Structure formats: structure tokens, C-alpha cells
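Next up: the structures, one after another.
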Structure I
Amino acid sequence: MDIITTKAAMQEKAKGLVKTGASIGFVPTMGFLHDGHLRLVKESVANNDITIMSIFVNPLQFGPGEDFEAYPRDVERDKKLAMEAGVDILFLPQRDDMYPRDLSIDVKAVSRTDVLCGKSRPGHFDGVATVLIKLFNITMPDNVYFGQKDAQQVAVVEALIQDLDIPVELVPVPTVREQDGLARSSRNVYLNEEERAQAPHLYKSLQLAETAMMNGEYNTTKLVEIIKNHINENTNGIIDYVEILKYPELQSINQIEGKIIIAIAVKFSRARLIDNMIINLEEMGGS
């Protein structure tokens, strides 16, 4: 595995790969790798000649009071996991190299951002869009891999690629879960023992809503109530949001139809966990 630490060297390497005709898969991460990230690598390795992973904790997507400094980091462990997973090139840029000066171009994500996590994190997806444009230009991938756990991010990246005609294919990869259903996340390490035992009820609440839909309940208000009741009765977490939206447009609906997302966020003492379920009623035989 090659390790590249400057954007100039990475871009030069990517240009050379493009000239050879090699297909490039790209897995952008903020590090502290877990099985969810490694599942993305597995998909890339299976479908591309070269897999590039980046590890960069992007300051632009952290708002005031958020956990940029506290965000978990373990680069040596990440290097080992990346190599074992089959990453060909690990890109480890530094902040001053990625952002050597104040940006004179302001990237704004104007839709799909004012709901779910974006509602309470103004500017977050502007930062995501900015760093991805830079990373796409530096690594020149054919395919880019994102976990469906952060479904809002997937929807925003889809719009970014389509609207700006970026020549890369977005490949969403299903959420990787622990055996008890908890979605894997770098922030799970912040859960105490009691919270870790309660956390699987987030996914259980989504499953209950799905079952209700399969039994003919299409009213969003009632489905949201099912989810909230289960979380409140089985965890000490504080519900940030429970939303049911059209997907990937992330538009409000009153009645379930077509492709939708049921998304939740719950705050524990030191961790805010998100989870979601994307359902296509046409595939379920519904409306």
C-alpha cells in the first residue's frame, strides 16, 4: 500500500493511473475506521483496478461547539486496517495542504440540507460538498463509495455529482450493523455500557415502523409515533428527530408512497447516533 501525504503528489499519481486506463475506486473517510468503512473498501476492491482511501478530518463540516478536536483519531491503526482491507493508495493530506488559504469560492448546498441532520447543522453540507469537490479533483476516481447509514449525505452527494456534471459514479453501500442491529459508527465508542445496551432499540424502532407499513399503515404521523414511543420506552436517549421523507429528494410527505426514508437521530450523554431505513413501496407491493 502506498501512502501519499500531499495533494500534489496524489493528483500526479492519479493522472498517471488515468493514463494507464486503470479504473479507480475512491473511499473518502475521516478515519477511525470500522467495519462500515472496510465494507466500502471491499466493494471498491471488487469492482476497480485501484482503490484509493482518503483520511481527512474536514474542519469545514464541523460547526461551532461540535467535536472537531475531540473527533476520534488513530492513524496508525487506520493504516493497518486499510492495508489489510486491500487499499492500494492511502491519501493522508494535512489541513494546511488542503486549505492553504481562505477559500475565495463559496460552495453552497441549497437543497436536501434543511431536514434531518442538516437542520441543526447549518453549513455542514457546504463543508462536505467543498471537500468532496477537492478530493474528486485530486484523486480522479471512476467510482466513489459511501455508506447508506448517512443517507442524507448520500442524497447530497448524488445531487452534487449530477448538478456539477462530475464524471464519477456514486455507489451507495448498505449500512453495516453489529449482531444486535446497531449501525456501526466511529461515535459508538462514546456510549457507556448502559447506553450501548439500549442503542440497538434505534434500529428496532425502524423495524417496527416497517412492519406497520407492511400491514397497511401509511400515515406518517402514526408511524413516527410508533418509533418515538419505542425509543422513549426503551432508552434514556433524547430524540433529536424522527422524520419520514421522500427519497432522495428529502421532501416532506403526509402519506407514504414511492421511495421514502425513515430517519432518526438520538442523543445519548456523549454520542449522537443516527440510523435510517430506505423503503420502496413499489418493491414492497404497496402504493
Structure II
Amino acid sequence: MSAPVLHAETARSETVVLSRDEWLARQQEYAARVEPLLAPYESRRAAGQTHPIEDFLFIYYVYRPGQLRRWHPGAGVRLRDAADAPHREWPLYRSERDEVSVDAASFVERRSGIMQFVRRLMRSTLDRAGSFGCFGMHEWAMVYRQSEDEVRHNSWPLRLDPGQIAAAVDERDLSCTHFDAFRFFTDAARPLNRRILERDDQLTFEQPGCLHAGMDLYKWAYKLVPLISSDLVLDCFELAQRIRYVDMQASPYDFTSLGVTPIEVDTAAGRTAYAKMQREFTEAAAPLRARLLESVDVIG
């Protein structure tokens, strides 16, 4: 009989011991889940090709395919009969005879700063009401008042000309709450935002309706590896992938050659559709935030 599924964030003072058959089965199940997510990117990279939407998850985020491929059971789990387990050679693991487990005490000692930040960010975001009125205009603000040659991603065409893009931005307030989106605004767009954001503002203004905050759950998850399970990291990756597509669909770029239908947020119908998706992503992200918060609260 297989052991019950364990998330590291549910392992409190108890230690769960997995037999060799159990942990090998979980490792294989994880491989079957992660490989289809990695294969397209690795095939493109080998062929010298790029994808403007999907590659973001491997380029902007610094967790590499080889790292995502590794299976981590999470803190509070001991792998039995694991003399040949690769985990023995990985940082922040400890071995005792034929067993191996995450060295949670060493993680806390070395990375207490990121643990405390994730705890505060997850808690403050969960406690804050979502805002659904930005309509994805951050991508428009990143090309605002630029010529087509000045656009950062000018290998892909814009759906509208620069004058139409500027008019769409001028028609409504910019209300971005995410610093890592705001910092890419053009100089002309930055003063149009409701507030000038700084890095130190993240805990104050991060809110659950923001698509980028939802994507960044993947970042906060992999920064807590191996304290948390790879299953939670991959849950966050899959959500980030879904959000990334909507983020780019709502941008002023034209990706129809990739079979990507635009969400025309410069129209009332497009804004309604975008806000609906924001709410759906907010609901999907909430349990992941809660699990990340619990993962650090459990350890201390």
C-alpha cells in the first residue's frame, strides 16, 4: 500500500518515512509530469529557436531546466534505503546510514532572510483584496511613446501602431501595483502610474489580482527548494505558464502567427474578458500562496 501523498508544508513535527519503492515511485511520477513541460523549451534551445511567450519562464526566472527536473520530497520526509539517491550529493540534505532527508535546520540558518520575506509577502497578499482594474496595461506602458525600432521586443510586430498604443494608455489611468512590471515602463509612462513604485514597496502594494504576482509564486517556490516539495514548485510553474499566455495575449504585440488570439484590452469587451481571467487566476493562486506560507510557518 502506497504512503499518503505528503506536501512538505503539511509535515509539522512528524517525520514521514518513505520506503525505497515509495520514493522511487514518486520520483518517477514527478519525472512523467515535468518532462513534457521541459521538452519543448529544450528542443527549441537545441535548434537555436525561441518562443516569445514560453521561454520567459526559463529566461526571466533563473531556475534552470536541470534544477526543475530534480525531485525534492520536501522537509519532514526521510527516504529509506537511499544509499544511491542523488539527493546525497545535493546541498541542504543530510544522510544518516542508508537514509537521506532535507536538512531543514541548515536551510533556516543559511536562508532565513528569504524565508521571512516569503512569509511576510504571502501573508500580506493573502490578506489584501484583489484589484482588477489594471486591464494588463503594464505591457502597453513598456512600449508607450516609443517608435517600433525602440521597442524592446521588436522582433515581434505590434498589433497597433505606436500612436494607437499611446492613445489607449492615455485613455485610462495606469494602476500597476507590481514593481517588477513597473520598472520596465518607459520614462514617459512611469509618471502616469497612480503611484511611483519602489522595490521596498512590494510588501505594501502586492495584491492577489496582479498577474505578475501570480506568476512570481513560481519564483518564491523555487527559492524555498529543497525545503518544499517539487510538487508545489511544479504547481506554481504550471500556473505561471497559464498566466504568461494571458499576459501576452493582452499585450500590444501580435502573436497570431503562433496561433495566439489577442485579448483586446483596448476595447470594452477585451477589458471585461481580462478582468474575468484575473479573478480566475486569483482563485487558483490563493491555495498555492497558502501552501507556501504554511511551508515556512511550519519550519519556523
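Values quoted throughout were computed directly from the atomic coordinates according to the rules given, and no laboratory measurement underlies them. No experiment lies behind these values; they were computed from the predicted model shown. Cβ atoms are built from the backbone, for glycine too; each structure is taken alone.
Identify the structure, out of I, II, from whose coordinates distance in nm of label points 7 Å out along Cα→Cβ at positions 47 and 247 was calculated to give 2.5. This figure was derived from II. 3.9 is what came out when distance in nm of label points 7 Å out along Cα→Cβ at positions 55 and 223 was calculated for one structure; which of I, II is it? Comparing all candidates, it corresponds to I. Determine which structure produced the value 10.5 for mean count of other Cβ atoms within 10 Å over residues 63-70, calculated from the coordinates; the candidates are I, II. Only structure I yields this read-out. Of the structures labelled I, II, one was used to calculate distance in nm of label points 7 Å out along Cα→Cβ at positions 87 and 191, giving 5.6. Name it. Of the options listed, only II reproduces it.
Among candidates I, II, the computation of Kirkwood radius over Cα pairs in Å, for residues 159-254 alone that gave 15.7 used structure I. Structures I, II were shown, and relative contact order in percent (Cα under 8 Å, 6 or more apart) at 17 was computed from I. I, II: which one has helix-only ellipticity at 222 nm (-39500 (n - 2.57) for each DSSP H run of 4 or more, over all residues; to 500), as calculated, at -15000? For helix-only ellipticity at 222 nm (-39500 (n - 2.57) for each DSSP H run of 4 or more, over all residues; to 500), the value -15000 is produced by structure II. Which of I, II yields 11.2 for mean count of other Cβ atoms within 10 Å over residues 15-22, as computed? Source structure: I.
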